[in-house]
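Novice: Below you'll find the structures, each written out as structure tokens.
The numbers here are math on the coordinates, done by the rules we state, and not lab data. Keep in mind the model is a prediction, meaning the values are calculated, not measured. Cβ atoms are built from the backbone, for glycine too; each structure is taken alone.
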Structure P
Amino acid sequence: MTLVRRPRAARVQHNIILKEVRSYYNKLGNTMIKRLKKDVADWRLQPKFSKAVSVTRKKWSITIKCDRRTKAGKVYNWVDKGTGGKAGGSPYVIVPKRRGGVLSFDVPHIPKSVASAGGFGLPGVVMSPGKVTQKHVYAQKVVHPGITPRNFTLSLKNEMKERGRPGGFKSISDAAIKRGLRQLGVYS
């Protein structure tokens, strides 16, 4: 997920303004990572998030990434973007890893979070299962419809891109520019 702003006049940016923007973007990146960690706080496998802040004279950006090389990162990506028929693909077959093995699982499955209603790109909701009677089932093969996308990163990106949102990308950028101009004595 990347948020980008292209400044209007690249020639006239002072180093103090760039330093302020970089500082504010680092704080905003840390806030975004905390928000994503809060979404997966009750997961057994915790994905690792990282940020990259780039502030040059022509382009300012914040990039938040999840380490997809780890098992936790792969699971996060599946849950965030969805899989199979629920994400626009086709249902897939799940078979045991070993020949002659069996799959075992509980029915109905109770996910830790559920996707938003209607698939409008809203964030998923963290659930508490309560008391539900589950039945343990064994099978040789399962046709899985896919994982419904939870849209954690998409909803965070849309929230941060909202104009006029306190603590959003645009308001943070404007505040950093004003602070830099104040330090230069141009803006009072």
Structure Q
Amino acid sequence: MYITMFSVLIPLIVGYKRRTHILWWCMLFSFCTDLLIIYFVRPFGYNHHLLTNFYMIADWVIVMLYIRTHLPPKAKRFMPWFIGSVVALYFTHLSFTTILVFNGIGITVITGLAMVMAMYALYTMLQSKVVIQLETSGYFWANVGFIVFFSGNFVLFLFVNYFEKTDITVLALLWPLVHNTLLNIYRIIMTIALTRKTI
């Protein structure tokens, strides 16, 4: 758990020169949320699902804003409406359930959408007539990281509610194994993205 929490320091330190960039702030936001949950929310017995529900949608919005930066003009104009609609639906769904319980359905949907949008971003990048050196493009690496992280978590979140009701021990094994491994890989790829010539 602590290895995963502090693995975010790698992109924060290595990418410090890019600290004004949205990707760097995304990593900082993740680190602060982890610290808050582990050292304040859980020890004092507060419900960590409340914070997790807000963190997941906020993190998704940050990722979407970054993906938007390199999209074609028509897609860029569509993105604010898309982001606003998804956020509205996410909180509407929460209002019909409870904000104090892990929003498995909402989080599954937004991770699936993030995966699809990252694939679309890569597709538009590769279809562009502009010659791009992929190894020097932080945008390319960031989207690879989004696809790896969100596709794995999409499958995991898809079954969270099921395992919570049937076999919590399987979930207890899967969560650190799958989620934490994906998170560490994601942060390594973000480190690469933050060190590229163009991000």
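Novice: For distance in nm of label points 7 Å out along Cα→Cβ at positions 36 and 100, the calculated result is 4.4, so let me know which of P, Q that is.
Specialist: P
Novice: Of the structures labelled P, Q, one was used to calculate P(r) over Cα pairs in 10 Å bins from 0, in percent, giving 8, 33, 38, 17, 4, 0. Name it. Display every interim value, and only then the final one.
Specialist: Working: P: 8, 27, 28, 17, 11, 6, 2, 0; Q: 8, 33, 38, 17, 4, 0.
Only one of P, Q returns 8, 33, 38, 17, 4, 0 for P(r) over Cα pairs in 10 Å bins from 0, in percent, namely Q.
Novice: Assign the value 4.2, calculated as distance in nm of label points 7 Å out along Cα→Cβ at positions 20 and 164, to the correct structure from P, Q.
Specialist: The correct label is Q.
Novice: Assign the value -11000, calculated as helix-only ellipticity at 222 nm (-39500 (n - 2.57) for each DSSP H run of 4 or more, over all residues; to 500), to the correct structure from P, Q.
Specialist: Structure of origin is P.
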